[in-house]
Structure I
Amino acid sequence: MATDQALADQLIDTIRDWVNRDVIPHVDEFEQSDEFPQAMFDQMCEFGLFGSTIAEEYGGLGLDITTYTRIIEELSRGYMSLAGILNTHKIAATMLARFGTEEQKQRFLPRMIDGSFRAAFSLSEPDAGSDTGALRCKAQLDGDEWVINGTKMWVTNGVRASLVMLLARTPDDRITCFLVEKEPGETFEGITASKKINKLGYRGIETVEMSYVDHKVPNANVLGGDQGIGHGQQYALSALELGRINVAARAVGVAQASFEAAMAYAQQRETFGKPIFKHQAISFKLAEMATKLHAARLMTYDAAARADAGERVDMEAGMAKLFASEAAFEIATDALRIHGGNGYTTEFPVERYFRDTPLMIIGEGTSEIQKMVIARKLLDRYPVE
């Protein structure tokens, strides 16, 4: 059901004001030290953002995907890492809502709404990312428990999570999703955050390698119950449609911040006796940036609206993610160029935008993967009679 427009606008205005007042002026405090933005996280909890798309019957806000997309854009305009804190949680909540048993929904979703019980998503491995067929993490049934062994990579929120949506290969050589409950921290009953991954950008939020050695998961924690065994890949891909809309919205937010920074600088910086915006080379570049930004936003909102209408949006989400992420990188690069030497310093935020935007090109499936998804759907939609 669509969120009331007036309510949605009011929520977005509140978040926008908070981002302008309490996020943007303080980003550098967390960016330079790569420190988790605890105060910002606490405020996101106060806003109810961790339960934003969880149905009201489980205590959430029940917002539609379009409103959630607008929230992600605003957060990313201020500090893209804040959106990352939400994304894996959203993927987990979506998988539970769509494919969990009613007992699993009742057990987990009400605990996920206030941010105290956060979720991570764990698919990638050292030798397997988008190629899910290469997954090596194993799950072996032992009585009424599954014993997990393997290593996972690129686990965002892995240390602070209380729930991990873990994809592992079962003895029938199929992929199953397990609801791994753990205490927040670097170690827990055979689970170890074995390495923190240092990144070019996307700082202030932990991304870790996680190792599982004989970790036991009750059979009741197979997503979807007994019927869910072997369907983990299907469940994950369904949720990743929305994850890709999230990444597209992040890209739009960072692109908006890059464009605004470039516009302001171009009107303030003077060369040859006039603002550099007055030079055609700069004004034309800004015109191209604005056009790309507008197109990226429209594609992202279109994918979200289609998802709200109940459509399958793997192609539209892939298109939005592909275009918005590439456009964001181009816009951030042009913003840095417009700043000249100043753009290469940490005195101006465009260097952070330049470092953050490559993540959107790679995360949730690279641009090449999106093109594969789009091409396959084109054959389905435009068959030759």
Structure II
Amino acid sequence: MNTSLRRLALQQQGLGQTPVFAAGMAGSLQAIEHLGYVQIDTISVVERAHHHVLWSRVPDYDLGHLNQLVAAQQVFEYWYHAAAYLPMRDYRFALPQMEAVQAGNSRYFNRGDATLMRDILARAKDEGSIRLRHIAKNPQDQSGGWWNTGPARRSIEQLFMQGDLMVCERGGMEKVYALREACLPSGLDVSTPTTAEYAAYLFDTTKRAHGVFTWKQLLHLKTGTAMREAMRAVVDERLDAGEISLITLENGAQMYVDVALMQGVASSDTVKILSPFDNVLIHRERLSALFGVDFRIECYVPAPKRVFGYFCLPIVYGDSVVGRMDCKAHRRSKTLQVLSLHWEQAQGATPEVMALLEQALHRYAAFNQCSELDAAVLQRM
């Protein structure tokens, strides 16, 4: 059973044998709308995670697609479980969090300077857009992360999180902000969803994107009795309707499965190199139960305590996560270097998998704009 469920999970994520999304920018929009979000990350030892997730799924993906989709008002930036690109059609479901920040109910985004925030909004209105460096006077504002910032960064990020400002484009990783009304398409539904509507949205997004999912996954980082009760009502309704089924795996883990997808999914013999922030990996408990892999991103772990590497990339072959490797893109020499490679099984990989991995690495190097591949470590496996 686990094999068929893993195939189903990967297929629903757009990671099966055959692409499920169109090529080019249309496919990028399809992927974001299907997945529900694509996480944004700043780590750049290899190409950044938001591009990697789409490249893994969309034929002819281009790094310019996200900026173009934002400019076309088809996707927007906000917070999902982390900073993310979201479908514009789902904008109203970001409103509860925006309203909570505005009401002062955020633990992290509540330290903006009221006077400076008014000045930022006035300037954005007068000039059409604004960047942090246009208002930052404190060096902390220019270089600090959200946990170590000056007043300008805190103020502009609070305005973003409470929905007064939106990101209208990026220059690299630098955000360009504009007033909300300049970024939203006309006719968009901007009514705040009820708790029941929000629960249904979370359920539908998870079912569509994953096909196989857990109760904990449905409520990832969502708290409160009202939300739990609303989600329980949605799940019970869908179970009663025969839309989903509750299955117990051989290891005792319980998963909900989309009944319409249980007709069987074709096997795959491809190798895919994923981002550690890929949507299929983000729920570690589900990943462990379904794929038998305990995956942890070690970039936040002190170097002496790392086991696999700073930014290990999971390797998927067929329906299994078979390994992980640490890579670095050397931009000056245009060389992608494989720093380390670890197989999940002690016996390593077959010659067939090694050959497929090498082919995948050449494609991945090209995606990283590297013309050379240093994969000497593979020869030692």
Structure III
Amino acid sequence: MNGLHILGTGRAVPDQIVTNDDLARRVDTNDEWIVARTGIRERRFAQEGESLTQFTVAAARQALERSGLKPEDIGLCITATVTSDRLFPSQACLIHQELGLPEDCPAFDLSAGCTGFLYAMETAAAMLPRMNRPYALLVGGELLSRKPALIYLPAQEAAENPQALERCQQAGVPVAALLPRICSDGETQALEDALVTLRRLGVEEALAGTLGVARRTMGLGFRVRSDFGIGVYNSQSLKELKRMGFVSATASFELKLAQIRDLSKAIPLEFIAYGRLPLMITENCIIYNRSGQHTCTGVNQLVDRKGERFPVVKAWGCRNEILNSKKLFLADKWNDWQRAGLWAGRLHFTTENASECVQVMDRYLGRGSYQPNEYTRGLYYRDVE
């Protein structure tokens, strides 16, 4: 890198510090083990609403100030990252826009993991002689701490597949058991057996859609959250759920967003922000009744007279759940539900494959472009749109 000199540097990191001892309370590790192998004693975690653009722009501004250069002096902008806020435009383009760099200044991302900044320096050294200005802005940044606040896993499936549960725990993401919306007396023992297994595996929370199942689950030592099946329509219902021992609740998706905003939230409240909302549960398996076979591993469909296709998925106890033909989609309404006083927006995955789940999560984290071909706003915006 002959002739390449560093004129100024800058840095910006989140405020939240997570020490090795903090990690040891989540997973099986300790400070001595981590320090001996990595030398790391602490790391920074971004908070809700913080973005890579926020930190990279702040660091870039500091570097420019220390170098004595102005944005109009920059002839090349390269960002080394594997966690850009968006797939397109690139992170470098977002920085370019925020700083007001010259229009003829090329800006692009370079993805090479831990060595990204070194590759960026080599690339800048090769390109600068052909640029209109002799100065390059190189930014290295990663935001790896984005993760779900909580994952709901169906109780029986989680108990039968502990490796899925273990992967979540290793990633430091808490898991709650998703309980069936209907559970007959004859099915209670099977559910309790699954819950006992999950409790032994370290699961401490559950999401219940009926009061009866919730009481039984609390009796097994779980902290229980209220699902949409326990209808939350007003502030009084939230107060009553708090009195009964629930730690959080889910707003009814029959409420308007403005009504959710105006609720007095005695306990933390979440709402469903994405997914195929359930329309009904059938007591008998309609797939078996029609075909004589239990072909519930895939997704079946009901087609109405207008050609609308309603997915039919397996539910607890050889029942079926019929889902909406259109997905609820609110990723582009982030500001609206941020003002509603909610602790979380739930991504309700049902028929999606793994790749689709990743695309949806990226979009809701503000770094993707996914949007369903057809979607609904549900009832959240009725009389508004």
Legend entry - Entry that produces 25.8, 77 once Rg and Dmax of the Cα atoms in Å, for residues 58-225 alone is calculated, selected from I, II, III: III
Inset, instruction - Using helix-only ellipticity at 222 nm (-39500 (n - 2.57) for each DSSP H run of 4 or more, over all residues; to 500) as the calculated read-out, with -9000 as its value, let me know the right label among I, II, III. - result: III
Legend entry - For volume of the Cα convex hull per residue in Å³, for residues 66-161 alone computed as 147, the structure of I, II, III it came from: I
Inset, instruction - Have a look at I, II, III and say which one yields 21.7, 64 for Rg and Dmax of the Cα atoms in Å, as calculated. - result: II
Inset, instruction - Kindly point out which one of I, II, III the value 1.00 was derived from, the read-out being FRET efficiency 1/(1 + (r/R0)^6) of positions 282 and 338 (r between Cβ atoms, R0 = 25 Å, to 0.05). - result: I
Inset, instruction - Could you figure out which one of I, II, III the value 3.6 for distance in nm of label points 7 Å out along Cα→Cβ at positions 194 and 322 was computed from? - result: I
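Read-outs: derived from the displayed coordinates by stated rules, not from any lab. Please read these numbers as outputs of a predicted model, since none were measured by experiment. Cβ atoms are built from the backbone, for glycine too; each structure is taken alone.
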